[in-house]
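Novice: Several structures are given next for inspection.
Please treat every number below as a calculation from the coordinates, not as lab data. Keep in mind it's a predicted model, so treat the numbers as computed, not measured. Cβ atoms are built from the backbone, for glycine too; each structure is taken alone.
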Structure 1
Amino acid sequence: MLENFTSRLASLKPVSIDKIENVALLNRVDRKFVLTEDELESIIPCLVDNYYILEINDIRIFSYENNYFDTPDLQFFRDHHNGYVNRIKVRTRKYVETDMCFFEIKKKEKVERTNKHRESVPEMFSDIDQERINIIQYYSNKNIKEVHLVLKNNFHRVTLVNNSFTERVTIDMDLHFMDDKKEVDFGRIAIVEIKQDKNSQGSPLTRFLKQNTIRKQNISKYIYGVISLNDSVKKNNFMPMIKKINKLQHYGTNGR
């Protein structure tokens, strides 16, 4: 874990899960950034002045588990690679500390806009039944007949909300991916995602990152997991992202 950063999270004011849930933002605009540990530490003053941190039972850093699904020919991965606008991702997600699980479909509708189908489920699962395949087909607008488990992913997350409760920020650390043949870790970087309602304007953290020439990055944990675990997939269009993240992971600098 990025210890210097996480140790300084005590400086932030806490907020309860009830207030966070009021900023659900299911129809939202998303922006992602990949930061090194030094850059994470640099945003602390901005976070202290402008954001609350989610705290549940004195816990501020939470564990997540994902199961990602795709078709046998990786249709969802290929749609992303080929720049298909109305693309989807399918997963189950577990919030470890609260033991809550969800089945989710994330649909990318425009460059920075995402809609989500979210369904509470009793536990994580590795097989998709026909009812959920029908839901997937509805969201994908394609003839999807079969999906299966492609990879598993776990990480730690910090969740923030701005002072006016119109924006959420998540910071994902300790990224770990695995399938039935291989495991990979990305422990020296973090993914920062800023999520706002499509009608909201302005973000203190976005302004701070822009002022410090930290640029938005088109990254998906699922996509990077597939690339990291499978050498044979087509990834030409992802090469800028791959080179960028590999540089940050190995050298700890954005070289800006």
Structure 2
Amino acid sequence: MLILKNIAGRIWAIWALVWFIVTFLLIFPFSMIAYLIPDPMGQRYFIIVSRIWMMIWLPLVGCPVRVKGWQHFQKGKSYIILFNHNALLDVPLSAPFVPGPNKTIAKDSFARVPLFGWFYSKGSVLVNRKSEQSRKKSFLEMKNVLQRGMHMCIYPEGTRNRTSAPLKPFYDGAFKLSIDSGHSIIPCVIFGTKEAMPTHIPFYLLPHILRMEFMEPISPEGKTVESLKNISYQRMLEKYSRK
């Protein structure tokens, strides 16, 4: 039975990849219009196109998404959004369903992929984690994103969680950014991507309902990096544990 499930998961992953490419090629020309529009309006348009893409692709591959918590976003304010990170599927899922223009801190390697790299770069603040200079530059760029009225999306675990624990320990970057910029944090927990795309099985996908739940903002006022990190971690851990 396990062998059949593994075969089915790989066949479904091929199906998903084919439709990912087909739907991407359909939306790509529309997404590039965003380069012609100044931010934040250009990024708002880009996110709308990205959301339309995901609202087509995710149901096609049997992974419809349910979103809760948009009411926590106050109009006219930009936030630092924290996501847990269990699978590659988190990446196309997260930013399109954040209400309003936003960018994601992301490793620069995917930016070199033909065509997709242009799309990826438009939605990202790129960083080479091995370069201290790149990390410093990306931090300043993230502050600029927030100052221009856009949200900044961050995976505080850094990389995918391949452990059995609900969350890995968080890095300090998102919390330093919150305190330096004065912008509040909105934690968001993603459910279902680990079940749809387990990290221990390469090139594998099975249909599964995905859920995202945004929580109440956490103000950095009166907090240290460590206390802000601990509060955010505990909120996300409690939410994830109640799934």
Structure 3
Amino acid sequence: MLERLDNEIYLKNVQLEGYDVRGALILGSEKAVIFDTLSRPEDMLEYEELIGDRELIIIYSHADWDHIWGTAGLKMSIKSIIAHSSCLARFSKDVPETLKEYKKNQPELYNSVELIPPDTVFDSEMKIDLGGITIQLSQLSGHTEDSIVGFIPEKGILLAGDAVETPFPCINKNSPIANWISELEKWVGNKDLKIVIPAHGKVSGPEIISKNLQYLKSLLNKDKIEISASLSSFYKETHLENMAFASEQNKRR
């Protein structure tokens, strides 16, 4: 489903098994940015007419499959694909292995996927001028080491990727939770921040950051966390995995 946020920003939502994933299209006067190409080439079919003759830039928030597998669906010329340097490294490691598994198990859905790696990388920060609107990229290692976020200062919008989500964030085995907390705390109280657009869950105000922070801190502190009985089985399982991963990290602290 394609949703128009305003004249310059469109959101694309795709339903997967147990959860949804969201990407964004940002239109400047000269350039357009696609922030995450989602899970299949078919997810990109509605974008090209909106992009028109603008120069196209793609940004990968990180290299998880549901954020990068749609790129081949864009038949127009792509100026550059930008990501964190660790994201590029994953294209030689887990990314092709994951695609091989999905093509084997669900060929009808994923045979059309082609891996297209980033060609422009950064380590800390990067700014992109689209003409009348800018995106400030910054590393936010947490969900994964290669995770980044994009801030649009003209609108007070944070494209959060998987840095935050509802009902709570998803932790991986190697997620640097302490760093994740530290980086999210930098956004708390940011008076310029008005809207947070996560890749999973509802578009929200800045309060989503505080809620995710509280959850992560509670995991590390071994506090009891109450979760809703109405959560999907995916998120119930995710919460159990989160507790297990956090427990392992606590043992190493």
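Novice: Suppose mean count of other Cβ atoms within 10 Å over residues 156-163 works out to 16.4; of 1, 2, 3, which structure was it derived from?
Specialist: Derived from 2, not from the others.
Novice: Now, a different point. Between structures 1, 2, 3, where is mean projected area of the Cα convex hull in nm², for residues 92-131 alone highest?
Specialist: Biggest value here belongs to 3.
Novice: A value of 2.2 was computed for distance in nm of label points 7 Å out along Cα→Cβ at positions 12 and 172; which of 1, 2, 3 is the source structure?
Specialist: 3
Novice: Another question, if that's okay. Here Cα extents along the principal axes in Å has been calculated and equals 53, 47, 35, so which of 1, 2, 3 was it run on?
Specialist: Derived from 3, not from the others.
Novice: For Kirkwood radius over Cα pairs in Å, for residues 116-163 alone, which structure out of 1, 2, 3 has the highest calculated value?
Specialist: Across 1, 2, 3, Kirkwood radius over Cα pairs in Å, for residues 116-163 alone peaks for 1.
Novice: Between 1, 2, 3, which one scores greatest on mean count of other Cβ atoms within 10 Å over residues 68-75?
Specialist: Between 1, 2, 3, the highest calculated value is found for 3.
Novice: Looking at structures 1, 2, 3, which one was Cα extents along the principal axes in Å, for residues 36-179 alone calculated from, given that it came out as 42, 40, 37?
Specialist: Only structure 2 yields this read-out.
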